[in-house]
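These are the structures in question, set out in turn.
Please treat every number below as a calculation from the coordinates, not as lab data. These numbers come from a predicted model, not from an experiment. Cβ atoms are built from the backbone, for glycine too; each structure is taken alone.
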Structure P
Amino acid sequence: MRKIRKGDRVEVIAGEHKGRRGEVLRVLPKEERVIVQGVNLVKVHQRRSRFSDGGIIEREAPLHISNVALICPRCDKGRRVGVVVREDGRKVRQCKKCGEFIE
């Protein structure tokens, strides 16, 4: 089970964009990277094609997964999470600070 998944709200905890928050758009497990909405924007020169106009566009570049932390719904801060097995056998993420389960 991955601790950070697509759709999670995360906070950047290190690097140039420290403190910024956003939603995870994509997880790249082999490269250990995530793409976060509105964070680490880069300008890309795109060639014109049949489907889109050319020009300079902005898009999100990947961040290393260790530079982001999952936002706990109760604490409302970026926290470390662990994986706990519940009584019914399901694996659930849990905030290390307050113990809140993150579904």
Structure Q
Amino acid sequence: MTPSNLTRTYHSVFFTLKHPKGSPSEQAFLATAKKLAAIPGVEKFECLKQTSKQNKFEFGLSMEFATQQLYNTYNNHPAHVAFIQNHWLKEVEDFLEIDTRY
């Protein structure tokens, strides 16, 4: 592990939507979520689908940031704030957020 890796921030959120599985509303939410990848500082963005029954969550979003400051900037970015207000709070039934650094 190099010293530059010590400041990387990994942001993951796993969630279940209120929408019926496979519905147009579900697909629209995921398409909108994928637009978060365009926010400056976001690296290795992934939109994930749960494949096991080990937990209740159906989807995940995962991304990396080179520094904590870049993560903070993302978190306060108008596009992220709008996504949370206009979609996340209204359409997500339950979630688990995990932020890690090494």
Practice problem: Identify the structure, out of P, Q, from whose coordinates relative contact order in percent (Cα under 8 Å, 6 or more apart) was calculated to give 22. | Solution: P
Self-check item: Identity of the structure behind 2.6 (criterion: distance in nm of label points 7 Å out along Cα→Cβ at positions 11 and 91, calculated), options P, Q
Solution: P
Quiz item: If we compute Kirkwood radius over Cα pairs in Å for structures P, Q, which one ends up with the highest value?
Solution: P
Quiz prompt | Parent structure of the calculated result 1.3, given that distance in nm of label points 7 Å out along Cα→Cβ at positions 19 and 35 is the read-out and P, Q the choices | solution = Q
Quiz item: Any idea which of P, Q comes out highest on distance in nm of label points 7 Å out along Cα→Cβ at positions 51 and 83?
Solution: P
Self-check item: Among P, Q, which structure scores highest (criterion: distance in nm of label points 7 Å out along Cα→Cβ at positions 59 and 75)
Solution: P
Quiz prompt | Read-out helix-only ellipticity at 222 nm (-39500 (n - 2.57) for each DSSP H run of 4 or more, over all residues; to 500), computed value -7000, structure in P, Q | solution = Q
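On distance in nm of label points 7 Å out along Cα→Cβ at positions 43 and 67, which of the structures labelled P, Q is highest?
Ranking P, Q on distance in nm of label points 7 Å out along Cα→Cβ at positions 43 and 67, first place is P.
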